[in-house]
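Participant: For reference, the structures are reproduced in the following blocks.
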Structure 1
Amino acid sequence: MATLLTEQERHNLAMNIVGKDLESQGFEFLGVNSQLKRNPQFVALKDKKLHFVIVRALQYPDDPNAYDPVFMQEMKTHADKFNARTFYAGVGLGSAEDYGRPVEKDSAYTQVYNGLQEIL
């Protein structure tokens, strides 16, 4: 019987996907927090500007592009104290065989990641 990824393992997978994207865009990491329910996940510098990035791993049928607007506004208020920009990065994860099924350990997966969404 296949073992499903735990919530922490899904979160770590999403963090790796977003982290590689940030690296490819030239972000410099000042802080990385992969612990669940600790925010932001990435504090990064780009063009001498501070960025806070909130990462969420979601499974079908949850929409990886949809975020909690109240929570994200709280994060933006926090980031504003540091003169930082705030971004949401949602990553949808599913089995490679059937996106509607959760990811299993040591199995191929599909991802839906549309990049950073700035919270204005």
Structure 2
Amino acid sequence: MTSPNHLEIGGQRVTTYFTYLQANCSMGETEFVAIRFNRTFHERFCDILVCDENVTEHGLRFRPIPGNTIFWYNTNEYGQVDDLTFHAGRPPGENGTKIGLNVWTRVDKLRSSTIK
């Protein structure tokens, strides 16, 4: 059985809320790979962002801190996908765990008859 194509049954994601519910790791960031770290702007947020010596080699990385939520728009004002929102959940590292919760809003209502 294949997974349903959510673009067909609910439309494009418009917004995303991601909350870290639990984390026991020193890694496991959520990285926005197309957004480069800007010391002038981002350095003041080092309590929630990774600001290590390799910061310029990666995208913007949010630390997995339980209770913290990241919110972003997946599309621009014309409904087109915003490539800057391409992101990756990095692994938590050896013996680490992280649990998160995604909440999405979509262009259309999901049709429950097509979700199994």
Structure 3
Amino acid sequence: MLILVAEDDELILKTVEFKLKKEGHEVMLTRNGKDAIDAVKVLDFDLVITDIMMPFASGIEILSALRSIGKDTPVIVLSSLGQEEVVTEAFDMGAADFMVKPFSPNELMLRIKRLVR
């Protein structure tokens, strides 16, 4: 499975990458929203994991870009506490799940397995 991870926090990015690769997934990493949007336009991902607050484009904009080109790729949104209205907007746009940071990498893996059965 090919998974895009869009996250500007290097520790979270590397932790998620390690867990996904350990589970046998192919992983593409982006550290800003613009690179993530460019990636979803040209590649077909099985899953996208994105932070809400990203440089150059938000996780909401990444989700919007996916939907505007007709892709229904499942998206897990990562959010800090206090961003409830943004998470609600993400669900309204078709996000499959969200997790509040900091989160357990093991819980993330369980949610991924549930989404992509």
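Here, each number is a calculation from the coordinates, and none is a lab measurement. Quick caveat, the model's predicted, so the values are computed rather than measured.
Participant: Taking -1500 as the value of helix-only ellipticity at 222 nm (-39500 (n - 2.57) for each DSSP H run of 4 or more, over all residues; to 500) derived from one of the structures shown (1, 2, 3), identify that structure.
Facilitator: Derived from the structure labelled 2.
Participant: Next question, about the same structure. For which of 1, 2, 3 does log10 I(q)/I(0) by the Debye sum over Cα atoms at q = 0.10, 0.11, 0.12 Å⁻¹, calculated from the coordinates, equal -0.24, -0.29, -0.35?
Facilitator: 3
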